[in-house]
Structure formats: structure tokens, C-alpha cells
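These notes open a run of structures that come right after.
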Structure 1
Amino acid sequence: MTIKTKSFPQFAGVYPILYMPFDENFCIDYEDLKRLTEFVVSSGADGVGIAMGSEIFKMSESERDSVLKAVVDQVNGRVHVVMHTGAQGTDLALNYSLRAKELGADALMVTPPTVLPVPNDIIVKHYVHISENVKMPIFIQDIWTSPIPPAVMIQIVRATEFAKYAKAETPPTTMRTTELKLLGGDEVVVFGGAWGTNFIAELNRGSAGTMPGCAIPEFYAQAWKYWKMGRKDDARAHMEKISPLLSLLTRSLDVSYHLDKEILKRRGVIKSTNVRMPTEKPDQITFKELDMLMEILSI
């Protein structure tokens, strides 16, 4: 159940999603993964996530386990680790979830099954089954590829002991946040996503945090610090500094893989910008736009 710490829930703040570093053979570079994890933790983030932005859907089960173990070891209890364990079958999602708990994840992020459409009451049972058997905090992920109506998310929140967190990523995320809080009030803790493009607007509507990309985590962390201090105008102004860059990064999820990794490489965090297939690399005009925006931000 949600544990209150001061005026914020147990999970709140900035939880960047780790973009997986691959070597020249497209194998996971664990040295770079640990360096990336440390980079994010040192930025002032409140947690890290392993999820869609990590290309988790392109990983084998053994890779998933090895990645989570490496991240948990590097974090060493300093921040929370959230592991994506969604799957198209309830038993498979449960197995992923139990394994994540065993390997030290602090919370799970679960998308609903969507390949075979099922009624909403079955979706609720899917989450109830995972919650009852894993018994750890669960983020219900509502994303454009696997949307869950806010009313159904609140049904899940009320039917489970541990699925009390909602990651609202189906656009428009601001309206999603508003509706979730209107329907669920304090029963639901809402996080934004979608690279944190609407971070401040979501906070204004009752969100407790965001799960953005990991290339410039310090900007989100500083904005969150301002917000907690009650300096809302400063938080908004700080996020506006990176608004043009976020506009570039959010052209598509595939584009973001390449550009976020390019930024991380230029910042000396990872060595390679490789993205596992299938993928399409952005054109040179896009990279020139990135050059200009990075120069403006001095990163």
C-alpha cells in the first residue's frame, strides 16, 4: 500500500528510464550500463527504470535478469529501481514479476495484454492476480501502444493492494492525469512519462513524478527540487530550457533511442549509440538540429 513520507508518497519524483547501451556486436555493455546508472543516480534522480525505453522487448529473459541485477547492484539501495514486467499472458507477466522481486526490484511496471483484446473486467483480474502473488508496488502503465482507460485504472487501484501507481502516457497525458485524480483522488499516485514533456503541467494536475529519458536527467531533477520547495515558476522556467530538445527527442520512440544515446555518448557516459533492430536511424538534418540544441544547453 502507498506509504506516505511527509507530503509525498513512497514513490515520487524523477525516475529516468535507462536507455540500454549495446557494444559493437549489439550485446549489452554492462560496463556502460553501470556507468549510465551511476550517471542517473548522481544527477539527483529519485529512481531508475528499466522499460520500453530500455528496449526491454528486444531482450531475452536471461538478459532481462542480468540487466536488472547489474542495475540493482550499482544502485545499492540509494534510489528505487522499477522493472517493467508486462507481458501478453498473465502467467508470463507474473513470472517476470516474481523474478524481478527476487532480483531486487523495488517496484514493477506492468502494461496490460493487448494482442488478444479482452473485456475490462479481465484486465482488472490480470492485475489482481499479479498483485496478490507478488505483493510489491505496481505501476499500471497506460501507454499509447497499450492504453487503459482511466476508469479501468481506478478499478484496478481499488481491486488490488499493491497496484496503486498509474503511469499515464496515453496522450494527451495532462488530461489523463486530470481524469485519474478526479476519479481516484488520493487513492491513486500518478506518474507522467513520454519523456517528461508535460512534467510541470502534470504536476499542476496532481501528478507525483515523471519517468523521462535518461540523457539529461539533471534538468528534471532540478525542476522537481524547485517544485518541492514551492518555487513553481522556477520549475516551469527550468523545464522550458529543454523544451526545444524534448520536441526533437519525441518525434518518435525510435528516434529517441538514437538521439538519447547520441547525447549520452557525447557526454562520455556510453561508448556506442547502437540500437537493436528493427530500427531506423534519423537523417543527418535531425542530427544537425541536435548539434545546435546541445550547444545552446552547453551539454
Structure 2
Amino acid sequence: MATDWFLLDGSSLMFRAFFGLPVTAFKAPNGQPVNAVRGFLDMLARLVTDRKPRAIVVATDEDWRPAFRVNVIPSYKTARLERGAMPPELEPQEPIIRAVLAAIGVEVIGAEGFEAEDVIASLLPKISGKVEIVTGDRDLFSLVRDPDVCVLYTQQGIGRLLMVDEAEVERRYGIPGRSYGDFAVLRGDPSDGLPGVPGVGEKTAAQLVRRFKDLDGIVASGRLGEAANAYIQQARRVGVPVAIAPVPTPRGTRPKEPVDPGALSRLSETYGIGASTERLVRALAGPPAAVRAG
């Protein structure tokens, strides 16, 4: 299998790696946990080997609870305010992952005030070719567009991936393949503090989307009432990834060798992650996808 672009939801994959590997089993020589670092790098190495992307971008959360979302829906991710942005064993691993990617030369892009999902949505108009979005966040199903954009969805830890294209969206939710964003606004997501339309669960949301085609049609139908329509008009602006993040046009490459071998060597030794960094470097040095004609 081969693809042109990998757009990785770095924050989502870091969390999946952390919870997919035991903290106690993977530690640096100084005792610091590195399970998320090891898991993230090993997963990326496997993906590069299997999918052979010509270009890679890791998108980051520069704000996990952006003001533009909270201003519209104050309940957005309030549960995480209580337990913290990330587990204390994970927080110090994020800068290690970023440092390793920088030393290898993997492009990392974030935007102040935006989540990784918004960065990915904003990168799509700037690139062309076959794009695979790697994430554990269902919100990004709203970006699926056959035949060019699909999602590789991490189902369990970091080992199982589900290919989500328009046919898979339709199979899972009973809606047209490009309607996931409208469906998600109606249904909501309690885990993220997105309430959805009162009285509209997954089944009813799917029925409404099938019958009225999109949110404009649902609002125009008058089926849900003024309060629900007001919520829809607000949530549609923030309840799905938005393509308004100020991101650069990505380089469109993948590193064939580390850009800073000295820094990579120091990081590998300090954190005891040499096997994982070597696997990723070897994977990146392998052949990318063939350039498509036309």
C-alpha cells in the first residue's frame, strides 16, 4: 500500500500510545516514563513501512480547549479541566516526542489557539494527492472525501487501524459518507462536553441527515424548534474541525536521514529509546510511494 500524504493527529496518537503501553514497563535510564515516546515512534515507523507516504506532517494541539469553541459552547472539554490537560506521567513525554521528530526532520505543524484537528483541516486545501489522516478522534471523519482523503482510525491502543472512507462512514452510521460533520453536530459528544440537540441521539441524528440532507435542510424543515436550530447554527461553527488555522504550506517531503544526528543520538541515549528511533529512521529511509502520472 502507498499514499502521498500522511497527516498525523499528533496529540491523539500520543494519548493512544500512552494508554496502549504500560507506564511501568518503559522507562528511561533516569526512571522517567517513556511509554508514549516509544509507542508513538514505533507506530509511526510501522505506518511509514506499510503505507509508504511521500510526505509526512505531524499536527499538534497548541490549545486543547480553544477560546473560539469555549465562547460558543462553554461546556467544551470541561471534564478535562478537572483532571488536567494530560496525565502527569505523559506531560513530560510530549517535548521528548517533539525533540525526536525535530532531530529526525519530520515536519511538525501547529497553530496557536487551535487543536490538531483544525490544523489538519486547514492543511488539506494546501496539498493534493492521496491523503491519509491518522487519528483516534472520530471528529476527523468529517474530512473524509473519496477518493482522496480517508482516515486511519486507531481502534485499540496503537496496534489496530480501521480504514475509514465514505463507504465505512455509511456502513457505521447509516448516513451519506460526507455527512459525518452534520451528524456529529446533531448527536453531540458528551466526552468532549458537546451536548448535541436535546432528544436527538445517534439513531435520530442519522434519520434527520438522511431525510433532510444537511443541517441547512434540517433547520429549514422546522422539525426541531427554535432553540434546537439556534444550537445547530452555533455548534456547526465549532463542533467539527475548522479549516481556519493559520498554517503554512507543508514542505511535502519525508526525511531520508536525520537532520541532526548528534541531537538524535543524545536523545536516544538519555531516554533509552535508541531501538525506537532506529526503527523510525530505517523506515523513513525506505522507498516512498511512486510518483503518480498526471
Structure 3
Amino acid sequence: MSLPSLQTLRAFEAAARLKSYSKAADELGLTHGAVSHRIRELEQRLGVTLFRRVGNSMQLTADGQRLEAQVRQGLSILEQAFPAPQRAQAKAPRHIVLTSVPSLASTWLFARMAQFRTENPEIDIELRISETLSDYRKEGIDLGVRLGLGGWSGLHAVKLFDEALTPVCTPEYRDAFELRTPADLRRATLLRNPWTPWARWLRVAGLDWPEPTTGPKFDDAPLLLKAALAGQGVALGRQWLAVDEIRAGRLVTPFDIAVRDDFAYWLCWPTGRNPSVDAQRFRDWLKAQADAEEPPCTLRVRGTG
């Protein structure tokens, strides 16, 4: 059976990802006409329409979306089977560009980066903090750590770990307010974060309470934990952001109940090119660290309520 050329499949994948024949042509070093011709060749072969113009962009049809998933999977397999030969890195600087969501960057990730640097002093890591999903190719990013559901277009993604939410406070605060059961929270100040409302956890803990409307409020998860560390109240914290503070005993979990967060942390890298040897080393090392770590405490993790 005669298959489409690899260049034709790459032209389709780039056009689908970039939603533009012109941008795909620039990326692949082809002309707009060449990309258009290759897409038309695929449409004639399959007997379907793959793209539809919407405004200034080319949007995939339902047939195009199905083909995109299959082509992306096929190209990914080929890239792994035929890695690009590594260029000599004799005395060139060894450098990794990493992007991460702010919350994990300033907590769990920061400590693990320091450990990797100690073990690999010859490799520099440039950390870029971003809440938005960056364009890894254009911005020269090797790896990223994201919080979400996974499945981002143009990225390989492997899960680092699931996240769970549980109340945390200092041991002194726990003892001063005698926090032994969830109902004892009526005596406490509940620290608030709009992204992690208390209502879900209160439901699974068996408390028919409304969402708190008073108490200090922070829209940044690490700042929320700092407020708890300062003894200002009880925070509903992400356990992997609080892991080092809990293990050091600076924060405690008064109750053994956690609620599963909707999102997980993912380690990502761009499709269409193989990471450098050093980026692969850090990627594999970081995944091994996540796999080897136990949650900071024994919690009964329940659904989202």
C-alpha cells in the first residue's frame, strides 16, 4: 500500500497545530503553496475535507480532528524509534529551559531543582514562571510543569502526581483551638482561596456548612500556606505544595480527610523534536523523584464531593 510521504504528514500536523498553512510553511521551510498542495493530496486520498476556513484561521473538520490524533500518535512513535543524532556538546554550555506554574515552582519543584543541581552541577536550569500555556517551540522551552487535566495540543505529557486538598495549620494553632474533629473548625479562622473553595471538603467531612465568607483571602496558593505558617488560621492546602512544611513539622493536618482535586501536575515537553540529552536526564530524574515520593501524610482521599 502506498502511504503519504512523511513530509505530507508533517505538513498536515503543523497546519492542524498552528491553524494556518502559512505558519506551517514557515516552520517547515516550505512555501504556502506546497503545504496547501500536500493537504489537498491527503483530502483527495481520503475523500474528505480536512480543514475549513474560519476567519483568519484554518480549523479542522471532524474528519480532520480524527486524522490529527492518528497522525500525531504515529509521528510520536516514529520520533521515539528514530531519535535525532545528538550533536557534540564538547565545551558548549549545558542549559535547560523549564517553565512551571508558580505554585509548584516556589514549593516542591524549587527544592527538587536544588537537589538536581547538586547532583549535576554542570547543567544550568533556567526557570520561567507562567500561569499560561507557553509556546514551547517559539520560546525555546525544553520542559514544563503544568497543573490541569493533561492532553494539551503539541505537547507530550506524563503525570507527576495527583493533587489532594486537606486542612493545614501550625501544631500550635491546632492545639490552641483544640482541633480534633472537623466540627471543631467552628472555633477556627478559615483562610480562603477562590481557586480552592472549602465547600467540597466540608461536604465530604460531613459538615453541612456554607462556603465561608469571612477570614483572610489569598488568590495565591503559596501565600495561603504562608498565612497558615504565620498562625493566622487553617488553610485548605494542596498537599504537594505543603509537603516539605508538613514533613518538617511546621504544618500539620489536624484531620485525616482529603478531597481529590480536579487537576493533577504534569511534566510536558514539545512534540516534533526530541529533548536534549540534559533535558531528558532532568525529565527522567524529576519523574523518578515524583514516583518515589509518598504523600506527606496518611489521608483518606475522597471524591470531589
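Kindly point out which one of 1, 2, 3 the value 1.3 was derived from, the read-out being distance in nm of label points 7 Å out along Cα→Cβ at positions 152 and 176. Please list the in-between numbers first.
Numbers: 1: 1.3; 2: 3.0; 3: 4.0.
Answer for the origin of the read-out: 1.
Quick check for you: by FRET efficiency 1/(1 + (r/R0)^6) of positions 64 and 184 (r between Cβ atoms, R0 = 35 Å, to 0.05), which of 1, 2, 3 is greatest?
Values: 1: 0.70; 2: 1.00; 3: 0.05.
Greatest value across 1, 2, 3: structure 2.
Assign the value 1.08, calculated as Rg/Rh (Cα atoms, Kirkwood Rh), to the correct structure from 1, 2, 3.
Numbers: 1: 0.94; 2: 0.99; 3: 1.08.
This value belongs to structure 3.
Values quoted throughout were computed directly from the atomic coordinates according to the rules given, and no laboratory measurement underlies them. Predicted, not measured: the structure shown is a model, and the values here were computed from it. Cβ atoms are built from the backbone, for glycine too; each structure is taken alone.
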